[in-house]
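Since every read-out is calculated from the coordinates, none of them should be taken as a lab result. All values reported here derive from a predicted model rather than from experimental measurement. Cβ atoms are built from the backbone, for glycine too; each structure is taken alone.
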Structure I
Amino acid sequence: MTDQTKLRRLRAEDYVTKPWKNGQGVTRDVILWPASDEFDIRVSLADIPPVSVFSSFPGITRHITRLSGDAMTLTFADGQVEHLALMTPVTFDSGKAPSCGASGADTRVLNVMTRETVWRSSVTPLTEGRHQVAPPQGGVLLLFAAAGSWMVESVRCTPGETLLAMGGPAGIDLTGAPGAKALLARLEPTAQGKDGAFGFFEAIGRN
């Protein structure tokens, strides 16, 4: 890590619990920026009821990953069906608002949602061991510790915590303890949003 790299650790007790936009479930916002339904970036943990319909967010790319529960299925209006395997991200246009069936109250997901005109995003699962990654040009890396502890350079993340990294051209060391699992999101501004990454990072750091 170079001196230019900035790290922010977000604790699980700081996440904000609220109902879904359509009232059919409950979510815990890890990040909501700006803080409204017209957000550009939203990262959230959601408990999925046995039967529900997802809220519609037109223009938003959603990466959803099942963290727990025995089964979960998304069904779209065009007949497309997605069966969510554990720790395997599925990406779709959040304006489509699929219906969802889940195994029960123990089903939890992580959502990474970005406004497609402002941010490009991707989500990759990680397992134990050492990984070296670099923040995207002008963007932000986000690590969510799904299981076990993770060291990000000298900062430890325990299960349920999130760490943001920005800046620094050199790679950042991520090390997961035996059995550890994480989700790594890359958030990179488009040409339209190129001036927004620093403001986003600094705003999250003040929360």
Structure II
Amino acid sequence: MCDETADPLRSIEFGLVTIPLQGESVSGDDYIIKPFHNGVLVAVVDGLGHGYEAARASGIAIAALDTYVHESIIPLVKHCHDALKGTRGVVMSIAKFNLPDNTLSWLGVGNIECVLLRADEKFAPSHERLLLRGGVLGYQLPTLRESIIPVMRGDTLVFATDGIRSGFEEGLKAGERPQQIADNIMTGFSRGTDDALVLVVRVVRYICK
């Protein structure tokens, strides 16, 4: 049973670091954390290229996610695709924490890496990687398939745009705070050749039993 009066955002904590490409005043990388009835939407988007037009495309995607947050992931991504036509487009990784059944639904289009780190060291596998499908929202929409996996208290979701080198999840410590994890990844894995964003989201409590 879920506490209908509880704020879903109280079930998570997060850390964020984002920097634009050197010489740019805006970043094409953006994110949203948005509660809905008995759940939380988390997504990271990356407008193609960098600068104002990339930031504009990302802003359109974030606005569509905000508007249609109550819909399931596949229709939500399709709304973004429709809204982005005529722009340079974005890539996106998106997840929905479904609190009544303690599951996570996720989907990725493009190259934004997303990894779920397990808090329980006995859980196998110790981390799960989001399957990414090729495509660009607003231009080329691939066949969309969401995956649903269980989540437990302490599990940590890490998003990283392509301004971050792969392999960032190796050696991460479950006991570190989300902001510390985000800071460490940015410091150790930033390419320095593109906009970069790291978002770390951890389940800290249940509002449903």
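Assorted remarks:
- Relative contact order in percent (Cα under 8 Å, 6 or more apart) - structure with the largest value, from I, II: II
- Answer label among I, II for the case where Cα extents along the principal axes in Å, for residues 51-154 alone, calculated from the coordinates, equals 44, 34, 18: I
- Among I, II, which structure scores highest (criterion: distance in nm of label points 7 Å out along Cα→Cβ at positions 11 and 35): I
- Test item: helix-only ellipticity at 222 nm (-39500 (n - 2.57) for each DSSP H run of 4 or more, over all residues; to 500) calculated as -1500, pick one of I, II: I
- Each of I, II could give semi-axes √(5λ) of the Cα gyration tensor in Å, for residues 131-186 alone, but the derived value 19, 11, 9 comes from I.
- Of the structures I, II, the one that 48, 41, 29 was derived from, the read-out being Cα extents along the principal axes in Å: I
- When mean count of other Cβ atoms within 10 Å over residues 83-90 is calculated for each of I, II, the greatest value falls to II.
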